[in-house]
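Some structures to go through are shown next.
Please treat every number below as a calculation from the coordinates, not as lab data. These figures come from a predicted structure and were not determined experimentally. Cβ atoms are built from the backbone, for glycine too; each structure is taken alone.
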Structure P
Amino acid sequence: MHTQHNLEKIEEIVSSSEMKHFEKEQFLRKSSYFFMKNAGNKVFKIISKNFSIKQPVIVLCGPGNNGGDGFVIAKNLDKKGYQVEVYTLTKKNNYKGDSLKALSEYGHGLKNINSLRLKKNALVVDALFGIGLNRKVKGKLKEIFSQINNANTNVVSVDIPSGVCSNTGRILGSAIQADLTVTFHRKKLGHILGFGKKLSGKIKVVDIGFGRKKMKSKFFENSPYLWLKYFPWKEVSGHKYSRGRVIVYGGQKEFTGATILSSLAALRTGTGSVKILCSKNTLEIYSLKFPSVLKKEVNSIYELERFIKKEKITSMLIGPGSGSNNKIKEITKLILKKVKYVVVDADALTCFKNDLKSLYKLLDKNKIITPHSGEFNKIFPKISRNLNSKDKVLQALELIKSNILLKGPNTVIGSYDKKIVINTHSSPELAVIGSGDVLSGLIASLVGGKKMNPFLAACAAAWIHGDIAKNYGKGLIAEDIIKGIPSALKRLKNGKFIK
């Protein structure tokens with residue numbers, strides 16, 4: 001999946017259980033208190049660098065190790081000359097272990113969180129719960145969270161904003177909105193999934209002295225470091241047919257726009273040729289609207305079979321604008337059986353809603369499906385709609401040995417062998433009609449035997465798609481995404497993606 005020299009740049013994302021297991025291994029090397037002090041010191045340094053010494057500081061400390069980090073932070077800030085108040089959820093005699101040690105070293109008075117009064121322009125350091133929270137925030141604490149979120153304060157959260165589930169990004173009753181979250185060693189799933197992405201604010205990952213040992217996580221944040229080595233750039237010696245031949249099954253008369261968007265995106269991304277398979281009814285539309293693409297009139301499944309047998313196909317896309325009916329289901333079945341690399345989108349998926357066994361059986365490691373949540377629910381009806389995207393994809397991968405790109409605010413890409421990549425390089429502006437058609441065209445252009453495998457192609461396409469939107473700003477439409485492909489590729493080629 002990646003080379004050794006890029007290892008440290010690849011963003012592993014971990015669950016709370018993975019992190020806790022890793023921490024236990026690290027505590028065999030050095031005392032757990034050594035790491036607590038390191039964690040607190042690192043957060044203190046970030047605060048002292050970014051916030052004025054004139055700003056009053058309120059440190060909220062929970063009953064566990066996250067609270068211990070808070071005491072270390074408070075001690076350092078106090079020594080530096082900040083005006084610090086520490087509020088706790090529990091009495092001093094309820095603390096134990098490392099957090100008691102940190103509290104004793106802090107050595108100043110504590111206030112009960114129920115008496116919290118926020119000072120004007122205060123900095124709130126949230127060291128209440130961290131990644132271990134598994135119950136709902138309610139009662140008086142819920143009111144306090146609301147008070148913090150509605151006040152004119154800066155908030156720095158330690159590890160993860162309190163009230164955010166570290167595995168799903170869900171709000172557990174109530175959660176603190178951070179401006180900055182300082183987390184240790186690796187991002188957690190809750191930082192980038194669900195509401196956790198917004199509530200975490202800016203995320204800074206710091207090294208607190210844990211070993212360089214790999215965590216063997218199956219979760220990664222999407223980044224060019226994962227796939228850039230395999231990207232199929234145009235070569236000096238290349239020609240249009242060595243660059244790949246993408247075939248797009250054309251949409252019905254009223255949905256030809258979807259096909260054109262996908263085809264344009266595929267051409268812009270670098271494939272040598274795109275050929276649209278169209279019917280007698282749509283041939284003229286495609287010829288008028290899209291002169292630079294090849295067209296082939298195909299009016300029956302028998303003609304399609306003959307075409308597939310004769311044509312050299314690098315990859316094929318079916319779904320955008322195709323219509324969801326029995327005819328499309330039979331056509332999709334044929335394509336999945338006869339073509340090695342296939343991107344299956346939209347209607348070509350939902351037409352199987354009453355024949356899921358056929359779809360599951362025909363999907364393999366060289367295919368990729370690209371549903372949005374509504375389409376996903378139709379083809380995986382037994383998977384709970386209440387799950388987050390990452391868990392939905394993991395459950396779907398138990399049913400199909402194929403690749404999945406589940407579109408959404410957090411697009412999740414799953415490989416046939418159950419690696420998961422979460423794409424955070426995105427923009428809300430992508431929630432516009434035609435955006436998904438462009439994405440499927442990007443993927444189709446990158447997939448192929450001498451190109452990228454479907455999983456890495458989907459990762460690359462999702463990142464480029466998001467990069468275009470992030471650089472465009474407001475008012476984006478699907479055609480703008482296509483226009484933005486050359487600039488995005490240029491940024492990628494020049495290494496402008498480096499954070």
Structure Q
Amino acid sequence: MKLAYDEFLRAQPDFERTALLDALRSSEYRRLDEQEHVYLDYTGGSLYAESQIRDHMALLSTRVLGNPHSASLTSSGMTDLVEQTRRAVLDWFNAAGDYTAIFTQNATAALKHVGESYPFAPGGHCLLTVDNHNSANGIREFASARGACVTYAPVTVPELRIDRARLGELLRLGAGGQSPRLFAFPAQSNFSGVKHPLDLIDDAHGRGWDVLLDAAAFVPTSRLDLTAVTPDFVSVSFYKMFGYPTGVGCLLVRNSALPRLHRPWFAGGTVNFASVQGRRHILAPREAGFEDGTLNYLAIPAVEIGLRHLAAIGIDTIQTRVRCLTGWLIDGLVRLCHSNGRPMVRIYGPLTTAGRGGIVTMNFYDPDGHLLDYRRVEELASRERISLRTGCFCNPGAGEAAEGLTEEDVDEAIEEQADLTLPRFLQIITHRGGKSAGAIRASLGIASNFADIHRFLRFAAGLRDQTRLTIGEVSFDIASCRVIRDGS
């Protein structure tokens with residue numbers, strides 16, 4: 001590994017500027033090395049530092065804190081901590097004064113707020129990109145139910161970047177009309193790692209569209225400055241940024257766009273007045289009108305602790321480290337070949353670090369070019385204490401584009417099995433045309449180091465000359481709806 005590390009530093013000299021993170025790995029994330037884990041699922045969820053837990057527990061153990069929906073001493077104390085955290089979130093995104101921060105359960109809940117509250121109507125439009133998380137795709141159901149048109153902007157193949165020419169045409173649809181139009185796209189793909197250009201926001205605004213930016217995969221390793229770009233709505237999940245707490249996300253709404261959101265219901269905590277006899281209610285203003293029920297109030301102060309942790313490291317340091325390691329991982333995978341010269345790995349998206357983040361999504365193939373079952377590869381990696389993520393990552397559009405899956409492929413599979421599942425769909429299309437509906441995702445983050453990448457590349461190299469028969473496969477038993485593992 002020493003020889004490989006020296007070669008890595010020659011190829012990625014900027015990595016040495018991130019030595020702080022090696023020290024933190026030994027102190028704050030030492031459980032990884034003590035338990036010999038290789039964690040490569042930071043897009044699924046980041047890892048928390050030990051100090052985050054200590055600081056949060058110290059706060060909880062020294063304060064008496066009550067439900068903030070009251071004016072009592074303990075409730076007021078809790079309210080102060082929640083509002084202090086809200087200010088810290090706005091400061092982190094450079095959004096104070098221009099945006100409202102609404103705490104949610106996660107990024108999905110933030111996106112749902114926009115979908116159910118945006119004034120879709122006949123003549124209006126919902127424009128999504130093929131590369132979108134399902135939590136953004138789901139907004140199309142609100143739009144369709146209210147008579148708005150729903151359109152998808154395509155991505156280019158093989159790099160899976162938004163097709164800007166086609167997007168420009170779609171943004172010109174309905175120009176000059178009065179009906180509301182919403183354009184939603186991810187700042188970074190959770191499938192391919194592509195960072196989509198943020199100047200799309202100004203392009204859309206210039207043609208009269210509101211913009212929803214899904215920033216959940218972007219902000220753990222990149223700075224989002226809401227004075228430099230001004231989307232109308234932004235969704236984030238804090239556990240993806242710094243691991244702890246789970247169950248707290250945020251919707252950032254530009255103040256000028258907030259009046260356009262009209263909630264279809266009310267709940268405890270969201271109203272200033274409600275009457276059963278009069279069947280009337282008056283919604284609370286700003287964030288209070290969206291924070292349904294009782295917030296996860298004891299967890300919210302941990303968000304500020306996590307932001308302080310990131311600030312002490314520096315988001316630019318994290319981004320540099322992730323970029324260097326991602327570049328080395330991509331280069332190593334591209335070089336892997338079977339004995340007959342056939343490539344072992346197909347990488348989805350760009351083969352450089354330009355305009356991409358720390359996500360590398362791939363599939364493995366045998367010497368005859370047959371797809372190896374990604375679920376079996378995940379199983380084998382787990383035996384080596386390597387944690388990956390497999391499937392479609394709740395982003396079917398990007399995977400369909402990458403594999404050339406068509407509407408006809410989906411229709412035929414549903415005709416064959418009405419209660420279609422992803423494992424069964426994979427089985428059908430693999431047997432029909434050798435395509436895949438899923439892949440293997442390795443994602444890097446705050447505690448990643450060179451040894452992690454070295455171990456994964458060694459694992460990947462161990463699949464050289466392996467076939468579907470020699471590694472075994474994971475098949476789906478339709479009758480019992482069980483996953484059955486075949487092979488040794």
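Quick notes on this one:
- Calculating distance in nm of label points 7 Å out along Cα→Cβ at positions 219 and 315 for structures P, Q picks out P as the one with the greatest value.
- Each of P, Q could give FRET efficiency 1/(1 + (r/R0)^6) of positions 187 and 323 (r between Cβ atoms, R0 = 25 Å, to 0.05), but the derived value 0.05 comes from P.
- Computing mean count of other Cβ atoms within 10 Å over residues 11-18 across structures P, Q gives 15.1 for structure Q.
- Among candidates P, Q, the computation of FRET efficiency 1/(1 + (r/R0)^6) of positions 67 and 267 (r between Cβ atoms, R0 = 41 Å, to 0.05) that gave 1.00 used structure Q.
- Origin of the derived value 23.8 (mean count of other Cβ atoms within 10 Å over residues 299-306; candidates P, Q): Q
- Of the structures P, Q, the one that 12 was derived from, the read-out being relative contact order in percent (Cα under 8 Å, 6 or more apart): P
- Highest-scoring label, criterion being distance in nm of label points 7 Å out along Cα→Cβ at positions 251 and 403, among P, Q: Q
- Origin of the value -0.30, -0.68, -1.32, -1.45, where log10 I(q)/I(0) by the Debye sum over Cα atoms at q = 0.06, 0.09, 0.13, 0.14 Å⁻¹ was derived from one of P, Q: Q
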